[in-house]
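As structure tokens, here come the structures.
Readers should treat all values here as calculations from the given coordinates under stated rules, not as data from a laboratory. None of the values given here were measured: they were computed from a predicted structure. Cβ atoms are built from the backbone, for glycine too; each structure is taken alone.
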Structure 1
Amino acid sequence: MNVIKISAFLLLFLSAQPAISETLLIEDVTVISPERETPLFKAYVLIKDGMIAEVSSKKIDIRAPVVRLDGRGRYLIPGLIDSHVHLAKVPSMTGRHKKQHPDLVASYLQQQPRSYLYFGYTSLIDLNVFSPKVLSEFTQQPLHPDVYTCSKHLDIANGHGMFEEDPKTRLYDNANFLYDHYQQQTLNGDFDLKKHTPKATVKYIKESGGICVKTYYENGYGGSEFADYDIPTPQIIRDVVSEARKLNMPTLLHANSWESQRFALLTDVDIIAHGMFHWGEYRHASEVPPAIHVTLKAIADRGIGYQPTLHVLDSQRSMFDPAYLNNPLLERVLPKPLLDWYQSEDGQWFHKRIRQYFPRHLHALDDEGMYQLFNKYYRHNIQVLKALADYDANLLFATDTIIGQSYANAPGLSGYTDMQAWYKAGVSLKKILEAATINNAKAFHLDNSVGSIEVGKKANLLLLTKDPLKTVEAYNSIERVLINGKAVAREALAASN
């Protein structure tokens with residue numbers, strides 16, 4: 001029998017090399033996968049041509065050349081899925097900063113795919129392709145997660161997704177905008193409205209390679225700010241949902257308030273793409289009020305996918321945490337020159353400016369006051385997540401990395417931090433695993449290829465030294481990442497390597 005024994009040193013070397021064999025056998029490992037009621041102990045998993053060929057509780061006899069991985073004392077789980085990312089952004093860098101520091105931008109973008117893999121994210125879903133060029137460069141890296149997209153977001157004319165753009169040109173710059181004929185929108189320009197119907201715009205997304213449709217209901221961040229943009233009618237979003245389902249595409253709605261998530265119920269969208277940050281008239285409540293429980297129960301009962309996106313608020317809150325940049329895990333996922341820049345006067349620009357997004361009477365708050373302000377909304381989101389978990393809702397793990405201008409947007413690490421927060425909120429380890437694997441796979445119609453350890457699926461897998469059904473710290477105990485069947489030592493993926 002031809003056998004190639006593999007060592008940790010060899011795996012480090014192979015991480016940047018083509019696979020030395022098309023066949024890999026993981027031996028004597030505990031398989032933990034969401035389709036199984038209980039783990040499969042002392043299992044054997046055979047991988048051929050990047051696919052799972054066999055999963056067995058008995059030794060697999062194979063006579064062809066094979067790379068063997070010793071799985072004793074290890075746990076094999078599906079690769080993780082983050083279903084809400086934006087890969088074209090660089091944390092806390094404006095266009096001006098990017099022009100001033102092209103070397104920092106290049107080092108970040110080169111490391112970004114490896115950082116997601118470092119924390120086990122083998123599949124990502126980019127909900128709005130801001131830059132096809134950056135996305136192409138991401139997928140051309142030697143090691144990178146699989147990437148799926150919703151193509152360019154679908155927003156109504158002059159909607160939230162384009163309100164910061166020049167009113168004279170934004171409809172031309174967002175050529176696939178949706179015209180909401182139910183409210184007779186005013187357009188600045190001459191457009192063929194036949195190209196801006198739900199049917200035409202959804203078809204365009206599908207033909208552009210999108211697997212999903214991302215749209216918006218935003219009323220000014222829970223009504224806290226004046227909404228100087230158009231808001232869609234429920235009828236037009238229902239039409240979008242109907243057209244998308246004809247093409248087997250889920251529709252996601254940006255909805256981060258009680259009002260917007262009631263709108264989501266009204267429109268029958270497939271996925272709510274944010275947590276409930278804003279509670280409207282109950283904004284001062286310390287516990288989830290009965291009226292909001294009614295909404296959450298309805299979301300759970302309908303099986304609507306729910307992305308809590310705790311990271312959105314945590315990334316803002318962390319700007320006022322003096323210890324954030326001292327986290328040693330940041331050095332594993334961000335290049336050191338970029339970390340050094342965040343500590344500089346120029347790199348702290350957003351920390352100084354973020355107060356301007358709040359009413360004037362809050363501008364005088366010190367850092368502790370700002371931290372507690374964000375913490376209030378963060379606690380609301382945590383309470384909503386716990387309620388949904390108790391209702392057995394269809395939770396989808398999603399971070400919305402990179403969101404806003406905060407430097408607290410480390411790829412991969414943000415996901416691990418969110419998992420810790422889910423567990424602290426009271427979500428079971430079983431539900432966390434499901435949310436980050438099979439739930440996401442099913443919600444985006446990818447479950448025929450990823451999300452569980454089953455024959456015929458991609459060999460996107462993680463080999464852990466700790467049990468993820470016993471401790472959330474297991475997600476920081478990754479020993480090997482398997483991406484399309486290639487086994488990579490985790491440390492080979494670190495920014496500081």
Structure 2
Amino acid sequence: MRRKQAEAPGGSRRRGEYGARERIDLLLDAGSFTETGLFVRARPAGAGTSDGAGTGTGDGAGRPYGDGVVTGHGTVDGRPVCVFAQDSTVFGGSMGEAFGEKTVALMDLALKTGCPVVGLNDGGGARIQEGVASLALYAELVRRNVRASGVIPQISVVLGPCAGGAAYSPAITDFTVMVDGASQMFVTGPDVIEAVTGERATAEELGGARTSNTVNGNAHFLAADEVTALGTVRDLLSYLPANNLELPPRYAPAPPAGTCLDEVVPDRLGQVYDMRDILRAVVDDGELLEIQELFAPNIICALALVDGHSAGVVANQPLHTAGVLDIDASEKAARFVRFCDAFGIPLLTFADVPGYLSGVRQEQAGIIRRGAKLLYAYAEATVPKVTVVVRKAYGGGYAVMGSKHLGADINLAWPTARIAVMGAEGAVGVLHRRELAAADDPEALRARLVAAYESTYGTPYLAAERGYVDAVIAPRDTRAHVCRALRALRGKRAPMPERRHGNIPL
């Protein structure tokens with residue numbers, strides 16, 4: 001749950017003003033850190049380099065102890081965590097052979113002990129003077145990231161530059177936190193891009209913290225400073241299990257902070273509202289830890305507590321493009337759904353969706369293939385799945401947003417729900433085109449036909465008759481129904497066919 005952030009010595013500071021060990025101290029419980037590989041040094045090939053003195057002591061030949069990365073383990077809220085922090089004052093934080101071996105050994109330790117691993121990235125990429133050995137260790141690190149994926153939570157914090165091959169390891173981890181105005185994450189720097197292509201861009205435009213959080217979706221959290229970034233990691237870990245074989249931590253249930261839900265959804269179908277008002281009235285304390293809040297805002301992905309237990313919340317956001325599903329929203333939600341499923345976190349879906357976004361750009365960019373990722377993720381997930389249809393659930397949007405047909409366990413709907421192939425206006429225009437064209441008063445006829453369509457097909461009761469909706473509930477009772485559903489599903493078992501893995505449409 002959200003808690004007071006750690007206090008920084010001397011107040012909040014930006015990137016570069018904290019050393020690697022200071023950052024670790026800000027992240028972990030006081031006095032809990034045990035360092036590993038303290039006396040590891042760079043191989044002799046790194047001796048004599050002018051930038052090797054750093055903050056550690058060495059052998060007098062430019063080989064400082066630690067080789068530019070601090071590794072070890074400690075606790076966050078009393079729970080074990082492995083952590084590494086790149087030290088930009090030693091060889092610019094670049095990865096050499098010894099540096100890489102230390103980091104890989106820490107990843108192996110995290111896997112063996114089943115605890116989360118947090119990486120604090122602030123380095124110059126591969127160490128040029130060590131050649132292929134540094135490249136090999138990047139590949140070894142990525143291999144560990146892949147082995148750990150879905151087994152232990154992996155969190156990356158980018159506190160400075162993270163470029164080239166170094167950027168791919170954070171990309172594979174579960175969550176990435178960046179600091180506004182300080183973090184950079186890109187494959188190719190602006191100077192190289194200009195030399196090769198003639199295109200000019202700043203480092204911030206290519207992969208700064210805001211670009212990564214709003215444009216390309218490479219990051220999940222944007223922090224104002226390093227202290228806030230590390231506090232976000234502590235907050236995030238509080239919702240997560242240590243590994244895929246353990247349950248998330250439990251807390252005392254707390255009442256929601258929202259208001260009565262009966263008046264939240266406007267009477268007019270096209271009128272917008274903030275879906276977060278509904279979510280805060282359902283989850284404990286009204287607290288949501290939003291994932292990728294600034295990217296694809298037409299869909300909300302968040303971690304929360306419901307009845308004291310962790311839940312992953314996925315909800316359309318009518319405030320942005322009516323909550324439509326486009327490529328970015330589909331990929332954002334699909335990855336979040338798969339994360340929750342990997343770590344046994346139940347999924348709570350709130351649907352108000354007009355469908356998938358149509359248009360030439362979306363079609364050419366692959367909305368079929370990339371939109372199918374969300375369908376795949378929901379169908380693949382075996383954790384408890386509870387869905388609430390709030391208002392619109394049209395076309396493919398109905399199917400993908402936690403429908404029974406993709407394996408949802410309990411489906412609820414408000415009386416305001418509209419479950420149909422399309423909206424009444426569009427349906428009437430298609431079904432009664434000739435009648436409307438021949439009518440003396442087409443607008444009056446249209447109004448009558450729309451009203452008839454809505455009373456017949458635009459309600460949740462037809463879906464309820466077929467068992468696609470388990471209950472039509474009063475909005476004010478949503479939290480009670482959701483809590484009961486999740487309690488009933490805690491012992492859920494859903495065996496899957498034996499296979500190596502599925503083939504999601506990447």
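Consider the structures 1, 2: one of them gives 21 for relative contact order in percent (Cα under 8 Å, 6 or more apart) as calculated from the coordinates. Say which. Structure 1 accounts for this read-out. Each of 1, 2 could give volume of the Cα convex hull per residue in Å³, for residues 187-362 alone, but the derived value 202 comes from 1. Taking FRET efficiency 1/(1 + (r/R0)^6) of positions 107 and 235 (r between Cβ atoms, R0 = 30 Å, to 0.05) as the criterion, the highest value among 1, 2 goes to 2. Comparison across structures 1, 2 (criterion: distance in nm of label points 7 Å out along Cα→Cβ at positions 243 and 267) gives the highest value for 2. Assign the value 73, 52, 46, calculated as Cα extents along the principal axes in Å, to the correct structure from 1, 2. Derived from the structure labelled 1. Each of 1, 2 could give mean count of other Cβ atoms within 10 Å over residues 91-98, but the derived value 16.4 comes from 1.
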